[in-house]
1. Have a look at P, Q and say which one yields 3.5 for distance in nm of label points 7 Å out along Cα→Cβ at positions 33 and 57, as calculated.
2. Where does the value 1.18 come from, among P, Q, when Cα Rg over 2.2 N^0.38 Å is the thing being computed?
3. Could you tell me which structure in P, Q was used to calculate relative contact order in percent (Cα under 8 Å, 6 or more apart) as 47?
4. From which structure (P, Q) was helix-only ellipticity at 222 nm (-39500 (n - 2.57) for each DSSP H run of 4 or more, over all residues; to 500) calculated, if the value obtained is -15500?
Structure P
Amino acid sequence: MSEIEHLAQADRHIADAERRITEQERRVVDLEAAGHDTTEGKRLLRLFRETLVELEIHREAVIAALQRPSTSGA
């Protein structure tokens, strides 16, 4: 996989993570409004957010790799 393809994949993963976070936030709000326990929903939301941070760090590493001079000799 080329670095450009890797960056596109990282962008897709980040977009997916952001979508999952938004959906989970809605679920937690709905559960709270209905008087349900939100402990597990909030735990999952925290994990989603932590994962997003890691995905963003990875994306930055891919960008850094793209900015390095090519050593392929081409």
Structure Q
Amino acid sequence: MKKQLLSIPETADLLSCSTRTVRRLIEERTIEACKLRSSTRVVYASLRAYIVTIVSDYQEQYGGAEYKSSN
């Protein structure tokens, strides 16, 4: 079973970006997050939807094979 909530560093690793970029995506409400005590957690389903959107947009712009999920 996959984790439902990810830390900001875990999210940054998955996206290959900085933690600041993840925080900006949260602030812009591009991805969903919630507070657990004093830490912020990213909702995995929201992150997955964001990645699928990015891949789809890229494919529309540049062409290529369809995105195939492992789930």
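Each value in this text was obtained by applying a stated rule to the coordinates, not by laboratory testing. All values reported here derive from a predicted model rather than from experimental measurement. Cβ atoms are built from the backbone, for glycine too; each structure is taken alone.
1. The structure behind it is P.
2. Considering all the candidates, the number was obtained from Q.
3. P
4. Computing helix-only ellipticity at 222 nm (-39500 (n - 2.57) for each DSSP H run of 4 or more, over all residues; to 500) on every structure in P, Q gives -15500 only for Q.
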